[in-house]
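Where a number appears in this text, it was derived from the coordinates with a stated rule and is not lab data. This one's a predicted model, so the numbers in the text were calculated from it and none came from an experiment. Cβ atoms are built from the backbone, for glycine too; each structure is taken alone.
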Structure P
Amino acid sequence: MSDVTFTFEGHPVAARKGQTVGAALAAAGQLALREARTGGARGIFCGMGVCQECLVTVDGMPNRRACLEPARDGIHVRRQAFPGEPPGASRGTPPIGFADLAVERADVVVIGGGAGGLAAAVAARGCGLDVLLLDERSTAGGQYFKQPAAALREPALDRQQADGAALRTRADSAGVRVLDGAEVVTAIDAGSVLATRAGRAFIARGRALVVATGAYERGVPLPGWTLPGVMTTGALQTLWRSYRALPGRRILIAGNGPLNLQVACESIDAGASVVAVAEAAPLASGERLGALTRMALADPALAAKGGGYLARLRRQSRLRLGVVCRRIEPAPAGGLRVEIGPAAGGPGESHDVDIVALGYGFQPSNELLRALGCAHDWDERAGLLRTRRDASCETTVAGVFAVGDCCGLGGAPAALAEGTIAGVALARALGGAVTAALAQEADRAARELARHRRFQAALWEAFAAPRLGLSLAAADTVVCRCEDVGKAELLAAAADGDPAIGDVKRRTRCGMGRCQGRYCGPALAEHLAAQGDRPLDERAFFAPRGPVKPVTIADLVGGGER
């Protein structure tokens, strides 16, 4: 079924209304979307606007993210050469300052429309506060609920999507002002952020700020991971759950964690052939079985759901335990040839597939929180920075609350509970009308949060696996995807003494690209810390700077009509 038609490299592509350009192209088998700095093609990787790998030129306008760009009838899309041609002569727009921008005022500004952000908005609004929620996607719901694009008019695939739709409906019914398609550029202060929407810049200003920006998948550099057709597990899931698009029929999924099991089963239900799921954790020892028991005690329904995925893949002989994706290369007959096996080496197995989905855990999207000066602590077990918060989810910066996975990964049920706790707590601080019913709801959420945290602790004990860092990368493997910086160059730049991560960045350009070091930075930081035998803390990572994600100057000065 086709609702719109656009051209790609001069050839017509059929799409459904509501699909993105990236989803339509993936469904049509067009996976190579841009040219990298040193040559070679790139395509959709993260599927959520973080990595900037799927940039295309649309009607002469470069640097459009195909994974977010709506497919519209009659547009002309082209592959983008590095670095992307300029969009044309300047129109001579005069300079502007913050004082020239429109201001959207509210009692509470919420950044992020996933589980935690929506729950916080609903709770604060229920206390009578004026709430403004900014979400960069066209349909709120976040990465867990992954709502189908509204224009597709597709029913929910399952209870998970239905619950997300119900939560968004609650927010709308409560009177939360939701600005879909609003991308935050940077934080101005503890109550204000600069954002763009539909080519216009504005300031969102509140008496309290709730950051609920979620997480993105952890990058694990390995040979071939930049090839078109290699994407994150989350991207594969988004293409199907949000846009009903399958990027290929033969799929291999590799990584660590339960999301991979869920996406494998969903892909099979969608009509794909999942040839193997390579799970890095062995999942079989007695200690891990004890963790599985504790998961079942903490949340029987969620444990049963995950156990169902695991049992199904075992029955179908698709599951491989204690193995990783070791290498990907073009297959002689087209598509990709992927090798899986133990990370330490030894016999493996090869498969020819269309798509390789990699999911080795997540990193919190904490850039805004770090830029605001909120304190963070290194979690050695999880390998990430956790935002320091009190029991009400307020950070070390007064008036700034943080909920959900941006604080250090706790899962969507925990994010829902944290959102409710934060919404009621900030309402109390701002003089909102906290009814007895809402107070009881916050108390229940606190009890639920403790239970969900017990579940998460047991979950990651069961799925414990070594962090791979740079260990799978060969000398010539690209580590910094944006700037095409290889492992050998990075190691050489870090070999003389004990350099800080900023020194390596200046020597190699690693982390200077469009994704701002989100994929290369954590692995490089851990390598440098191990080399220098020093602990990891906030200073070990690239410093957060605005813009949080690339934005055109035209959008910032209010001119970006398309």
Structure Q
Amino acid sequence: MAIDKRILSVEEEQRLLAPIDERVGAIQEKINALRKDGTDRVVALTNHIAIVRENANYTKGEKASMIAADRQALAEAKAVEAGNKGQVNSLIDEAVKYLDANYDSAYYSRIAASCEAQKETEQARYAEELAQLKKQHEADLAKLTNAAEIKDEKYVFKNKLFDAKLKHDSTLQEIKDRQHDAFTHRYHLIDLLRLSKFSFVEKQKQKWENYKYTFNVKQFLLKNGLYIAILFVFVLLCILTPIIKHTQLLTMNNILNILQAASPRMFLALGVGGLILLGGTDLSVGRMVGTSMVLSTMIMHKGINTGMLFGKVFDFSTLPVGLRIVMALVVCCCITTLFAALAGFFTARFKIHPFISTMANMLIMFGLMTFATKGVSFGAIEMTIPKMIIPKIAGQFPSIILWAIAAIIVMYFIWNKTKLGKDMYAVGGNQEAAAVSGISVFKVTIITFIMAGILYGFGSWLECIRMVGSGSSSYGQGWETDAIAACVVGGISFKGGIGKIQGIVVGVLIFTALTYSLTILGVDTNLQFVFSGIIILSAVTIDCLKYVQKK
């Protein structure tokens, strides 16, 4: 095969890069000289002060003396740094402008063109090799009559194809690495110039390049295949709804309704998400909702309640409305937190799987509330309460959405910015390793269950206000599967230690939107459970495939 003149040799690449490295290197040397007694000295002294403070071998007086001397030298170094700052910045600007003007045109564009040419050559070579292997295989088969020899020849041919594919993939990866290295070298130079400080545009360019460099179709489909499938179904529903029901699905009113319905469920999913992150789950969510709906409706009902609790009729209407609202919230959170903490205790203390401890909660709560109320609904809450707690802003936007956003922000902060969040990931990833590293698995588990209980109570209270009551112990049936499904679809792994708050949000919105769309389309509620089941099974299967592939 003839040599493609577009393909650069290693020596040619180095000759192209040499003038750039020399020019920027010369500027870098000037900057380093200016930083020697300034920035470099500031960093060294700051580190030395920190080391002295932590060193137990020095006396208090020695530490004070050494730190005082360092601080004096640090002040001098900072003065030098400040004096050279203008000159350093000027040199950095000169180098960056030079790179902007010359790096792509004089070096990277030619490397990229060379890599593309090399890819074409490699593809042609690979195709030719496959054709030769196939031709040789067919010729060898034609000479054979024995079944065992034919089988051996096919096995040998298969191995040759595998070796050829392995060599081909390796060559393509080398080409890819070569182009990636040429791209990143520019930012390596800027990194040295600016001491790891990049502009927003430079950061985005590097992220996009890294994404392209690490992109893998199989991994992409494993990670996003379910979302793509659900999006396809949703688009199909958007097309079918106007045809079948003569109404548009994606209207502003429908979108707000979906967000409004998703808001209380967001609290529940955020609570369940924490337990799944620990490698558990919660089957009692629906019963938490039912119990809270009964209690909050009973407290916020106007006048004497229509239902009885353990044979007694309650009337809280003599209390101020504001007090009853707060009282309902406190009662809901206390009850749900109590039962959640109970399940958490048995899980943490006796190593009972959350599936069992929360199932026990589910049965206890449902049995108690059904017995206490005899299955009778408590009617509606006072009509003024929804306008006080979740009024519509500008007469259209449901403010209940803001409650959900606040919960998302709080939980995001806890999961990502606190020690508790880090400990939750550690315990979920490997309990034994977490315990060895000094993390109290018992404490983390209990706190996570308590946190979930508070979220359940808050979400149920909001749902009661949104629905203007409807206090029945059967309310919330099946909500646990919706919450679990939303978490799993959102990427919270049942293996534990993997997942993000953003995933839970996406999962809740997906399920709520899908349920709402199917309802508008007139799909039977029972069939909607079928859709949910298929989605859950698919999500867990994909999660297991990811885990198996990692192993």
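With mean count of other Cβ atoms within 10 Å over residues 144-151 derived from the coordinates and found to be 20.2, which of P, Q does the value describe? Computed on structure P. If mean count of other Cβ atoms within 10 Å over residues 176-183 is calculated from each of P, Q, which structure is the one that comes out at 19.1? Here the read-out was taken from P.
Quick check on the output: 0.95 is FRET efficiency 1/(1 + (r/R0)^6) of positions 40 and 272 (r between Cβ atoms, R0 = 41 Å, to 0.05), derived from one of P, Q. Which one produced it? Structure P accounts for this read-out. Here mean projected area of the Cα convex hull in nm² has been calculated and equals 42.6, so which of P, Q was it run on? Structure Q accounts for this read-out.
When helix-only ellipticity at 222 nm (-39500 (n - 2.57) for each DSSP H run of 4 or more, over all residues; to 500) is computed for each of P, Q, the one that comes out at -27500 is Q. A value of -0.97, -1.26 for log10 I(q)/I(0) by the Debye sum over Cα atoms at q = 0.18, 0.25 Å⁻¹, for residues 160-263 alone, calculated from one of P, Q, originates in structure Q.
If FRET efficiency 1/(1 + (r/R0)^6) of positions 72 and 328 (r between Cβ atoms, R0 = 35 Å, to 0.05) computes to 0.60, which of P, Q did it come from? Going through each structure in turn, the value belongs to P. A value of 0.05 for FRET efficiency 1/(1 + (r/R0)^6) of positions 48 and 464 (r between Cβ atoms, R0 = 35 Å, to 0.05), calculated from one of P, Q, originates in structure Q.
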